[in-house]
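Throughout, read-outs are computed from the coordinates displayed, never taken from laboratory work. The structure presented is a predicted model; accordingly, all values stated were derived computationally and were not measured. Cβ atoms are built from the backbone, for glycine too; each structure is taken alone.
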Structure 1
Amino acid sequence: MATNTTKVQAMAEKDLENQVAALRKQLATISKSLSEHGYELYENGDSAYEAVKKSSRKAARFVGEEAHMVSEKARENPMTAVAIVSAVAGIGLLAGLSAYRR
C-alpha cells in the first residue's frame, strides 16, 4: 500500500511541476506582451505630448497677436472699447443671474 501512495504522490508532484512550468511560460508571454504594449503607449504618449506642445505654442502666439491687435484698436477708439466691454459685462451679469435663479 505504501508503494501505491508513493506512486500517486509522485504523479501528483510531477503533474504540479508540469502545471507550474506551463504557468511560468504563460506568465513570461504575458509579461513580454505587456512590456511591448507599454513601450508603444509610451511612444504614442510622447508623440501626442509633442503635438499638443507645438499646437499650444501656435495658439499662444495667435492669442498674443490678437490681444495686441485688440489693444491697438482700443487705443484708437476708446469709447467703442468701453461700450464693448460694458456690453460683454452686462451679458455676463445677465447670464449669471439667470443661472443663479434656476
Structure 2
Amino acid sequence: MTTKETEKQSTWNRFWSWYERHVTESLILTAFIIYIQIPHMIWNADLYLETGMVSRVHPVLDFFMYGVDLIEIFPMINIGFLIYCTVRKKRKQSIKIKTKK
C-alpha cells in the first residue's frame, strides 16, 4: 500500500470514528429537521387546498416554509451515514469474532 492510500484510509477511518462518537447529536439534528416538517405539511396542504389560512399570508413566511423542503437533504444523507456506520461496525465485530476462533 502506498503512503497516499494509507493517508486516505486513515482520514477515512478518522472521519468514521468521529461520526460514531457524534451519532446522538446527528440524530437530534435529524429529529429537529423532521419535526419542522409538521408546520411545512400544514402550509403545503393549505397551498393545495387554496384556503389561504397559512400560505400566501406573508412572502417571508412562504419563503421559509418552502426552504424547509431543501433541508430534508441533510436527514437523507444522515440516514445513509447511519446505515453505513452500522454495517461497518457489524463488519468489524464479525472480523474480531473470526480472528478469535
Seminar exercise, completed: Note: helix-only ellipticity at 222 nm (-39500 (n - 2.57) for each DSSP H run of 4 or more, over all residues; to 500) at -36500, derived from one of structures 1, 2, originates from structure 1
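Rank structures 1, 2 by Cα Rg over 2.2 N^0.38 Å and report only the one at the top, that is, the highest.
Looking at the calculated values, the largest one is 1.
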Problem set entry | Per distance in nm of label points 7 Å out along Cα→Cβ at positions 60 and 84, the highest-valued of structures 1, 2 | 2
